[in-house]
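S.K.: Presented below are the structures under discussion, each in the form of structure tokens.
FYI, it's all coordinate maths here, none of it is from the lab. In this text, all values refer to a predicted model and were calculated from it rather than measured experimentally. Cβ atoms are built from the backbone, for glycine too; each structure is taken alone.
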Structure P
Amino acid sequence: MYLKIPLTLSILLILTSNTEANVQIFKQWQQMDYYFPSPAIRQQAINSGNYVPENIIPIDVSVDYRGNLDTTRVFITMPRFTTGVPASLGYTKSSSTYSIIPYPSYDWHSSHGKNCEGITSVFRVAYDGCNQMWVLDTGKIGDIQYCQPQLLIFNLITDKLVKRYRFNRNMYVDTSLFVTPILDVADPGRCTKVKAYIADVTGFGLVVYDLEYNKAWRINNKLLYPYPNYGKFTIAGESFDLMDGLLAMTITKAPLRQDTERSLLFHALASATENSVPLRIINNATIWENDANAMPDEFKVIGTRGIQTGAQAMDKNGNLFFVLLNPLAIVCWDSSTSYKTDNIKILYRNDETLQFASGMKVVTNLSGEEELWLVTNRLQKYMSGSTNLSETNFRILVASIRSLLNFKDKCNGSSLRNDQTIVFPDRNSI
């Protein structure tokens, strides 16, 4: 059975009803190679330590669909965990010989934190549906805060900056690292009434930015913190410790089960639970401006999966997609059901290509079909310093959501609870 999508309108090749064939590799690399303005500038970056391939790891992916494959841009972020990253945001094309073309230009990245009018370090980006990309810049290289964290909004037609918002000092702490933005657009097609929800992964907070009123507020809650029992990660037999808090967020497309309003779903990286808070609560700036710790009981655990996961994304039908660490699998949860392992369905497993999914987006292509895009980066190798640049380390994967779901509207497949390779912890220990 084939899903007919014009080749010029979709990256996907052939989609079949066999889920093992549904996930395609768009690109894969041993290391990230950059386009530089000239060979001399490239050599200068190498000599100065500003280009060290083993220090570079891709974290997020987004797609700017154009009229054909050659003009469609796939954006990738490479945070500056340390020095040696020439550019923290760039794109590739299907025909590109380079891993990364710096965006919007090399000059925006070349000061390495010395010029706060540029871009310092980006973990993830978001689209608002109005041909605009929101870039969340941490302002940090390693542990050094060179610049204030900032949001940059670029027009993807002109590639010009249309908005910059720098976060005030009371919006972040010394340990802060702003890593994930997601957007809620109240006026689609205009994008003047937009709220950005921002994860502070090591400052253990949530920041809300209101574009309409050009202001931000910070929110603290215990569910934004990591769980100590889930601070050790094991991927493909290699382990490392990482006590990261709030990382992944999404917004429900419809009321969550018995709720009467839309909610923010979220989880810490070092955790095994999914949580929610009503948008009505976190969107009310007056609640938080005088007390960032207000309304603690509005944040609720909605269920447990017993396993760590990173990025997540939801489709138009309310299906939440994420990739587990054990098993290494793309799974799906229908958000109209209760959040438990019986209702989390395994869609696709691959112990090689799914090491570790750090960025994920649901993207609508020019044929109107939703696709799941993700970047995997073998994080365990990077954390242990054992990355081998002669091996394939980084991949961009893409799949048609219709084909992943076997051409149904809701999640279906084998239940996570029925996977005999998993030993689930006692619910009371989570």
Structure Q
Amino acid sequence: MTLKALVAGIGLAIASTVVHAEEQKPNIIYIIGDGMGFEFITAYRYAMSDLDSKTIAKTEFDATLKGASTTYPDDDTWVTDSAAAATALATGVKSYNGAIAVNSDKYPLQTIMELARENGWLTGSVSTSQVNHATPASFFTHHPSRYEYNQIADKIATQVVKGDPSFDVMLGGGESFFNRDEKNWLEILPQHGMQIVTDMSQLNSVNTLPVMGLFAERGLPYAIDGNVDALADMTSTALRLLGNKQQPFALMIEGSEIDWCGHANDIACAVHEMDGLNRALKVVREYRENNPNTLVVMTADHSTGGLTIGRDGDYAWYSDRVMNIESSIAYMSKEMLGMDSGKWAEYVANKVNFELTQEYIDELAIVAEQEGEEREDALHQALVYITADITGTGWTTSGHTGVDVPIFATGPYSENFVGYMDNTDIGKQLIKVVK
């Protein structure tokens, strides 16, 4: 062979390698902080910072911020719920509040996960909510109402039984919806090749696909009350299993209960859920560093609670007091309803690590005089007032708000997520990658 021919051959080989590399689709890791407006990121950053030195904490959110997104649904309200928002993010099409990957006429919309499976990708989801909750459900099935949890669980399971599961990995809560008196999918699904795990300690022993992990009756315990590494551990397992194959994968990760803490107007709960998401982001970052052909996109479906850092005209927010609170309001309320109300003030003072004023004690005394559901609701509101007042936290609603939310991205195609976008555009850009 002549030198000229040898050089030409090498050139062709290099060109072929370049083309092959360009054609290799990137993995997609799609992260949703449910209810996570910019204000939740601010609260988390301040809570992690050093007050004495005024050293602002670095977080996993910092390096990849690209822009902001609108969130409104397909109606005239401007305020979305999680189902309509997830439908927009999963399909690139807006729909009505309550829609699970169906359009406003209730016809199914193809999701990014369905398209990915059609094209030979692996797919999966990780969430701290039940796996049939609004966000994960909108990526993997279709239903006219997000609230029909049993029917949504049945659709997810039926796809497995019919031999065409919509996922390779699905981890989260929701065991009670798959193990019901009239239908026990936990016994049926293994007969059709689906591994079922119900104890998070089993995750390290799972080495084959497909797998469904259901680690709570409904949502997982709040991070402040349980395992702050739960989302990170599930994420690590999903990436290990999906990344161990030759084909690309699409993985949706949801920090679900940031939203739930926002609905409860529980600042300490929310900050710890943000910490759980931040730990999962560290797992994702480390994976991408070792697998650079991975596109990571993160956003929020909406913001929740109308959180403000400061309240009642006072120019202060006490991050140290937030971090001194030991339990969620839901946990405290449940324990308090089971004890003598004469012990409430001491119990709350110990849980929030703050000496209660007479005003706070009087609030609890008023609640103690009530009965039934009114007592339960009033106790929750009293604990919201106490924890918010001592920390300088404001809340405007127990529902969602219509504010814009952040967009983060890194990796191949991340330049397509810069600036101001509609939530449907995020879905459309990711669908382009999969096609």
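S.K.: Computing distance in nm of label points 7 Å out along Cα→Cβ at positions 138 and 378 gives 2.2 for which of P, Q?
M.R.: Numbers: P: 2.2; Q: 3.8.
Going through each structure in turn, the value belongs to P.
S.K.: Right, something else. Could you figure out which one of P, Q the value 14 for relative contact order in percent (Cα under 8 Å, 6 or more apart) was computed from?
M.R.: On the way: P: 14; Q: 26.
Structure of origin is P.
S.K.: Can you spot which of P, Q the value 26.5 was calculated from, given it is mean projected area of the Cα convex hull in nm²? All intermediate terms of the calculation are to be shown ahead of the outcome.
M.R.: Numbers: P: 19.5; Q: 26.5.
Label of the source structure: Q.
S.K.: When FRET efficiency 1/(1 + (r/R0)^6) of positions 122 and 290 (r between Cβ atoms, R0 = 30 Å, to 0.05) is computed for each of P, Q, which one produces 0.45? Please report the intermediate quantities before stating the final value.
M.R.: Details: P: 0.45; Q: 0.95.
Matching structure: P.
S.K.: Ok, one more. Of the structures labelled P, Q, one was used to calculate distance in nm of label points 7 Å out along Cα→Cβ at positions 74 and 106, giving 1.4. Name it.
M.R.: Values: P: 2.4; Q: 1.4.
Considering all the candidates, the number was obtained from Q.
S.K.: For which of the structures P, Q does the calculation of helix-only ellipticity at 222 nm (-39500 (n - 2.57) for each DSSP H run of 4 or more, over all residues; to 500) return -1500? Don't skip to the end; give the middle numbers.
M.R.: Values: P: -1500; Q: -13000.
The value was obtained from structure P.
S.K.: A follow-up question, please. Please state which of the structures P, Q yields 2.0 when distance in nm of label points 7 Å out along Cα→Cβ at positions 322 and 386 is computed from it.
M.R.: Values: P: 2.6; Q: 2.0.
Considering all the candidates, the number was obtained from Q.
S.K.: For FRET efficiency 1/(1 + (r/R0)^6) of positions 98 and 418 (r between Cβ atoms, R0 = 41 Å, to 0.05), which of P, Q scores largest? List each step's numbers first, then the result.
M.R.: Details: P: 0.40; Q: 0.80.
Going through P, Q one by one, FRET efficiency 1/(1 + (r/R0)^6) of positions 98 and 418 (r between Cβ atoms, R0 = 41 Å, to 0.05) is largest in Q.
S.K.: Okay, moving on. Please state which of the structures P, Q yields 0.15 when FRET efficiency 1/(1 + (r/R0)^6) of positions 242 and 410 (r between Cβ atoms, R0 = 25 Å, to 0.05) is computed from it. Intermediate results must be reported in sequence, preceding the final value.
M.R.: On the way: P: 0.15; Q: 0.85.
Value 0.15 for FRET efficiency 1/(1 + (r/R0)^6) of positions 242 and 410 (r between Cβ atoms, R0 = 25 Å, to 0.05) corresponds to P out of P, Q.
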